[in-house]
Structure I
Amino acid sequence: MHRDLRQDTLFARFWRPDWEAFAQVFRLGWPIALTLLSESGLFMATMVMMGWLGPNPLAAHGIALQICSVTFMVHIGLSQAATVRAGRAWGKGDVDNLRMAALAALILSAGMVALTIFGFVVFPEALIGLFLDPADPLRPDILALGASLLLVAALFQLADAGQVMALGLLRGTQDTRVPMIYALISYWLLGLPAAWVIGFPMGFDGPGIWAGLVVGLACAAGLMMARFWRGPARRLMAPEPA
């Protein structure tokens, strides 16, 4: 109702659906939903595998995954910021700002990855111990298992950060369907089988299952980063012919 905002007519004909806008949002959104579903499904599947190893490995898995999830929130936030900045640059056809947005987001994410790897490698038992009762007789076993998982998680963080940052940048350029295919291939055709093979036939148990996660996430990160720098965004970044 403010006089300075009347020209925007925010609520004009709001009862009439804009089917074109709905369709555009749906076209962009459903591949994002399937990408998230495929990734979360991979983690749920590995949790089932950890349960096959027994209650202590499952407990260690839950603790280690919770710690990784806390640090991963930083990359989620940076990815969403990268989507906004890349989207603005993409919409304007601004090559410099698109490149700057991508590099800034990746540098910040890499800095957080470095801090996380340092913490996981130097203080794994201290981090796992925060979740355990000192008087619990199972504490030593869960502590040792969880610490071994965090060592693998050092690589896991690098791969996971890379794929979520690439996803954010690709969404900013309205590229969601091909990344969805990459995610399905990486997580379910490579990551999950690798987790089972390394964990069980090869006998590495819990760390082997987590190594399979690293395989899937690293593959997704590589494909999606290549897609951003060499796919749709490359057309905008390519120099104009003389």
Structure II
Amino acid sequence: MNKKDIGKKQYDAREIAGNILFITLILSIVYAIVKIIYAPNTIDTLDSHARLKSDYVLMLIQCIMGVIVMMLPTIIERKWSLTLPNYMSIIFFVFLFCAIYLGEVRNFYYLIPHWDTILHAFSAAMLAALGFSLVSVLNDIKKIQLKLSPIFIALFAFCFALAVGALWEIYEYFFDGLLSLNMQKAFTADGTPLIGRAALADTMKDLIADAISAFAISALGFFTIKKDRLSNKFKQDH
């Protein structure tokens, strides 16, 4: 199988993954709208798995944002005439499916232990890899004279992943206050507010998971680039 056939297969897989995600999110938007109409505003007996109107509002917002965000790879490619690796787009679509549909719509955040932490680690690894891919794409553009050191590329990838993770925590904090939610786990199941370190535990756990995962991928990328450059230098010298 030649490179052209492999590239076509990867593009077909990207298109299929994108279509599945898009259809899933559209159906989830319709589902959330219907549930908003009939869901109660409050419940008499608190159930950690029960869903209120505000929960479905959040679900609707996240599904709409998911439809918008899934277009980012295509928008980036068209606006800056770049070609992102197809595998990165596929991983990105899989992450959105796991985070929005499985996590929010199918309630995996409550049904699967540590689902949130798993997604944070996965997303940080994906973002760090994306950081490396972006630099590689820029290096391949002849118009741009870019020659960055492996340590700088690794640092960029790490900071890029961690910055997006921090923005996500800001997003959770904002919508917790706006819709009276508990995404940052600042309250117990019975609604009692946590105090001090306990109130910060979920947020810090997410950021630590982001940092560890991003560091692992950044370190791996650093040694890979270092090895490739040494190999290329050896070939040129001989």
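Quick note: the coordinates plus some simple rules give every number you see, no bench work behind them. Worth saying up front: this structure is predicted, and the values here are computed from it rather than measured. Cβ atoms are built from the backbone, for glycine too; each structure is taken alone.
For mean count of other Cβ atoms within 10 Å over residues 26-33, find whichever of I, II sits highest and give me its label. Present the calculation step by step, with values, prior to reporting the outcome.
Working: I: 13.5; II: 16.1.
Max of mean count of other Cβ atoms within 10 Å over residues 26-33: II.
Could you figure out which one of I, II the value 9.9 for mean count of other Cβ atoms within 10 Å over residues 18-25 was computed from? Structure of origin is I.
Upon calculation of mean count of other Cβ atoms within 10 Å over residues 82-89 from the atomic coordinates, which of the structures I, II produces 16.2?
Working: I: 20.0; II: 16.2.
Matching structure: II.
Here relative contact order in percent (Cα under 8 Å, 6 or more apart) was derived from just one of the structures I, II, and that gives 26; the source is I.
Of the structures I, II, report the one carrying the highest value of distance in nm of label points 7 Å out along Cα→Cβ at positions 66 and 98. Don't skip to the answer; put the middle values down first.
On the way: I: 4.3; II: 1.4.
Going through I, II one by one, distance in nm of label points 7 Å out along Cα→Cβ at positions 66 and 98 peaks for structure I.
Computing distance in nm of label points 7 Å out along Cα→Cβ at positions 122 and 170 gives 3.5 for which of I, II? Answer for the origin of the read-out: I.
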